Structure I
Amino acid sequence: MTYKQRRQITVGNILIGGGAPVSIQSMTNTDTRDADATLQQIEELFSVGCQIIRVAVPDMIAVAVLPEIIAQSPIPVLADIHFDYRLALGAIAAGVHGLRLNPGNIGDQTKIAKVAECAGEAGIPIRVGANSGSLPQDLLESKLANGMSHADALAESLVESVLEQCNILENYGFNAIKVSLKASDVPVTLQAYRKFAQLSDYPLHIGITEAGTLKRGTIKSAVGIGALLLDGLGDTLRVSLTAAPIEEVKLAKTILECAGIRQAYPEIVSCPTCGRTEIDLISLAEKVEGLVEQLKTDGHIINMKKIAVMGCIVNGPGEAQDADIGIAGGKENVILFRHGKKIGVYSEAEAFEELERLLLGT
């Protein structure tokens, strides 16, 4: 299915929608009122590729430290607001680059109007959204009563809830909006985003909410986010894991690379183990991944598109002949190869050292 191009908004210096590259977000899990701890985590997330950060703003004490966080953050800061419109106004005055709020839980329309007015004057966007755990119960129940399946009713309710939130802001002349429609159920999430994308051109913040712990959450997020990206949907994303935020960012990068949205520099491929494997392939592949990650974190530019770690020399260089550099295990030694051609025979430790030297271009 073909969808029309999303309209474009800006979050700080990051373009979202309108054909701009898909951006990676995460959320701090520090106490926002502790500016030092929050800034330290933001720096860590930035170092591995986070482009936009969201912080919880539960009270006016958190609002009071926002200027310090915003001033020192290397990436745009979003304020996560619920229920109290005064927190939103305070965050705007503090200089946040965007808000995450649900107009429906702000309450009185004059309060929503004030937030919309101030956000518009500040030139910052508002993300509205719905997830499966926060829908008005009567909305879902009315659809179930009409004979819809639970999945269809949930997806339709997500779309209607978000459209209602958009309409509230539009009524006050505000349309710098991005939206999210998240469920913990992958098919429901896909259905909701696809339906909304047919009805509106607001940019989409995508993800699978409450995806779970690192292992299961990785799989659910990869399936759901990957499917949306391959559909051409998604302008910014967050991977939601019950894990350290740094894992969210790393996984988001991997999903974008695997979906062909971003070029992996380098892509690391490795073969499955089999009875011919005569080296500790799993450990070696993990060491190579760790080396590449560390070099990139340290600011080194790796001018290779693909690195291969193969378990044997029977078909290693042949299968990975498109690799810029590769390691293939042998009975006593391992070989290094370039584009399928052997360049040397080494012990495993020597091969790893030589690989690092080649990656550094020395």
Structure II
Amino acid sequence: MINHFENNPDNIYPRLVINPKKIASNIKTVKKYLKEGQTLTLVTKVVAGEYELVKAVYDECQNQNINLKSFADSHISNLKKYQDIKVEKWLIREPMKNEIKDLIKYVDATFVCELDTLKWIDLEAFKAKKKQKVILTYELGDIREGINEKALYELIEETKKLENIEIYGLAANLADYGGAVPTKKNYKEFIDLCRKVEKDFGFELKVKTLPNSSGIRMIFNGQTDKEINNIRLGECLWVGTDPSVPYEKCELEEFSQEGFILEAQIVEVQEKHLHPVGKNLDNISYVKNPIRKKALIAIGKEDVNIDELRPLDTKIEVLGGSSDYSICDITKCDKDYKVGDVIKFKISYFSLLKCMNVEYVYKEFLH
């Protein structure tokens, strides 16, 4: 549940300050680059089903005449919360058998590539007297979900026999597990496959969806084909970063990285050696071990990915931390940081994922 500062005048830390307008501005930036006929799907899984946040972003988009086609999430329980928001709800993690009944109730289209799963969906859709949309997943090189062309053709043949299922489209994924980045070559492979499927089977694929945020620079450079008629994005919209490049180069110039700002309080300021004294757990003993001014802040690995924190004060260096502390080198800072002061950070996509899923990090909207 989203917390509210006005009910807590002492300002609880650590806290995540959320600005829906900056997130909506990122969506508006992307919309400028979409080709005619291309729609945008907002991947919501990182915000852990926070209805108030998703609704606020949606409302901001409506205010700016941005038409979102759908929300995509990996959890049906999250999509269930968004039922009153007038967009399609897509399940982008292939469903488990025990989820199928809820899928029929709360999901408009689901990613899938297993025939057994399709048969379970068909049976439950028959019981519910409805047609269920599916988006079949193609393996494009990232070696996570999806199947090859031969298996896809066999799957389509079998799926056509299922009376309560509509093949709604094809999807592929990149730069997620295997790190296969978007290129003109794999885009062409996907487009050629979509054309071939439509020709050979004689039906229209209403959704041809690729890529995720890893393809944002190709979108900016006009390298996407309008035949890919849906773009599904999460990371670049929520935190303004590109997952296909090294982390130190991840910030996208045209996007805001301040939709979420993490604020953490200093609980200790002391001068200490830069490295451990004596042999450490890796059996290393440092010869050069200068003294640095260090700030210990009350947030740790259980809450965020410490190595992916980016201080707004660029003279702060995040050194690392433990489960419940982060350690910052403040030696070069212009500000004389003291115990009780607050350090602000831009955060990574996976740090946001942690923050949204733990109760120890307070959440608040800027209005």
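Just so you know, all these numbers are worked out from the coordinates, no wet-lab data involved. Please read these numbers as outputs of a predicted model, since none were measured by experiment. Cβ atoms are built from the backbone, for glycine too; each structure is taken alone.
At-a-glance table
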quantity	calculated
For 3.9 (distance in nm of label points 7 Å out along Cα→Cβ at positions 120 and 208, calculated) the corresponding structure among I, II	I
Winner on mean count of other Cβ atoms within 10 Å over residues 152-159 once structures I, II are ranked, highest first	I
Structures I, II, by FRET efficiency 1/(1 + (r/R0)^6) of positions 232 and 296 (r between Cβ atoms, R0 = 35 Å, to 0.05): label with the highest value	I
At a computed -8000 (helix-only ellipticity at 222 nm (-39500 (n - 2.57) for each DSSP H run of 4 or more, over all residues; to 500)), which of I, II	II
Structures I, II, by FRET efficiency 1/(1 + (r/R0)^6) of positions 16 and 312 (r between Cβ atoms, R0 = 25 Å, to 0.05): label with the highest value	II
Among I, II, which structure scores highest (criterion: distance in nm of label points 7 Å out along Cα→Cβ at positions 72 and 176)	I
Among I, II, structure where relative contact order in percent (Cα under 8 Å, 6 or more apart) as derived comes to 19	II
